[in-house]
Structure 1
Amino acid sequence: MNDSGVRDMDVVVIGAGQAGLSGAYHLHKAGLEPGRDFVVLDHAPRPGGAWQFRWPSLTYGKVHGMHALPGMELTGAAVDRPSSEVIGAYFAGYEDAFDLRVHRPVEVSAVREGEAGRLLVETSEGDYASRALINATGTWDRPFWPRYPGQETFRGRQLHTANYPGPDAFRGQRVVVVGGGASGTQHLMEIAEVAAETTWVTRRPPVFREGPFDEEAGREAVALVEERVRLGLPPASVVSVTGLPLNDAVRAARARGVLDRLPMFDRITEHRVVWDDGRSVEADVILWATGFRPAIDHLAPLRLREPGGGIRLEGTRAARDERVHLVGYGPSASTIGANRAGRAAVREIRRLLDREPVGV
């Protein structure tokens, strides 16, 4: 800690989800000591990243593409347990196994230019002066709520995937589910079992993907997202480039008419969603499964955004500031992508630390 009460660190990691823990693991493996050379800050109350906030009906067996963190497999998990419990316990064990000493709950309010070439990280537990930053804040804290005329007049209930309580809360109700992603289809198929009526509304016709999502398809999807990030545009959603997997449950729901989709409505009244062609659907609930945006407002003082609205990356490094790495952003916003990006970020950070002596 320096004379002003600011704690000096080589690296500050913001976020302890898959991306943050991957970065912390590789920092430790590269010889940096937790608490002395780097610190991991997480605003969540307990381990588990965004998984700890997932709805109870999302059991571990329903999770698609969950890859283990580097250095420690997730084994023996019961497929019928909530994913929040399984992955929360796994993350907690991981933090202990590698002595990552995550500080929580800690809110990071801003990252700005500090003194002597360091970044000043302002937090609820005091400030840090850091030579480099791994930002792994994900998207869960920024649910995207579209706005439609009359939305404020709706007398029913509106909620987002971020606070989805599970299907029982919709028993006997007329529910409009908005959104063509994986969460929207999962919500819809669950709710249809208990609701009086469901309606599925999406901006674009959903694309269902036949066959396995193999390594080649994964590379193609990542390349499309990377191109947006290279252009300084906000990252696209995963489903927008991969499509929805056509599994047995989805086939059955399509056969029952549950996944018959309507185009996006034009306005909302007190009790209905309405299209300009005169069609309308009565609703008790509108569930917005409309995704999330990157939680990066705390980086605003560094002016990293491009005119297109996104942060342009070179690998994981922000093009406008080589000290800042975004992991779990854009092409690395998946569990396997976060693992790889954590390793890549640490390689770059090691080069930066080796090149820049302390205090310079």
Structure 2
Amino acid sequence: MTDVDVVVIGAGQAGLSSSYFLTRAGIGHVVFDRSPRPGGAWQFRWPSLTLGAAHRVHDLPGLPLGVADVSRPSSEVVSEYFAAYERAFALPVRRPVEVRAVREGAGGRLLVETAEGEWSARALVNATGTWDRPFWPRYPGQETFRGRQLHTAGYRSAQEFAGRRVVVVGAGASAVQLLMEIAGTAAETVWVSRRPPLFREGPFDEEAGRAAVARVDARVRAGLVPGSVVGATGYPLTARVRAALAAGVLNRLPMFRRIVPDGVVWDDGRFAQADVILWATGFRPAVGHLAPLRLREPGGGIRVEETVAVRDPRVVLVGYGPSASTIGANRAGRTAARHVARLLAGPLAA
């Protein structure tokens, strides 16, 4: 058993930001990251997602990204940036270390069980994000499909779909991006989603950003499973998107009713033959290791106010709900560190 004031789980944008502010406050902590190298979820993005095509990567506190080659894969640029950040501030990151569970410990402390032993902490900053939990919807007949099914988490290259008939499911940014890539090599693409896609005209200003975050924050405060901040912002109508719309690549259809061995079928009997179903259906928060603390509300989510879990103020969640964006993670890291400092100065300090 190793004692420490604070355990941070995850070394993506939210975890690194939290570690930076904890370090500045002189609070002893350790950061566990299950990934093999720096870069958070960015290191796993498909190679064709260049920095210029990705959603904006905001600077981490204290060290700007600077001028970067927008034609390079975002996975490479961001991983290098995160690695440099960890070195610049000597952040106490340990990897690869998997956190298996967090439980009630002795003396009002938290017991953090990892693959490399147990740690006793006075507070926990959870910054695990969503990448480890791709969401796979279930539809009738799914198990009978003879073709290939994959989630965007497993996407690597449009060349995988050369000459294939592909059904893309989802209305978010990844669905739009991958449709535009795949259309150039696939024999045919069909786009379906439960809800119509949201395209955005003009610049995304500060007021629109606050409104999007507020919608997600309201769900989290109500104890519901958080929605996506990025999904709430809409996809910008760039020249490339307009061209894809004009070409019919982004002709979205309502969700099919069932899956059959060689395709998908709608309620009206329409059939689309398919070799591949690509599920661009997003991710869910990776918080299963917190289950022993019983933080979930009846609505399925963890109720969080100002990054603090309402059911247990020793637990702070960053990169969860309204802070699940690069700029939101930075702000949440500062807020989390301030809360932890107050917590450690309270009755448990004795």
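None of the figures in this text is laboratory data; all of them are computed from the coordinates on show. Everything numeric in this text was worked out from a predicted model, so none of it was measured. Cβ atoms are built from the backbone, for glycine too; each structure is taken alone.
One table, with the values for the structure above:
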item: Ranking 1, 2 by distance in nm of label points 7 Å out along Cα→Cβ at positions 67 and 91, the structure that comes out highest; result: 2
item: Source structure (of 1, 2) for log10 I(q)/I(0) by the Debye sum over Cα atoms at q = 0.11, 0.20 Å⁻¹, for residues 19-162 alone, computed value -0.54, -1.26; result: 1
item: With distance in nm of label points 7 Å out along Cα→Cβ at positions 131 and 275 derived as 3.0, matching label from 1, 2; result: 2
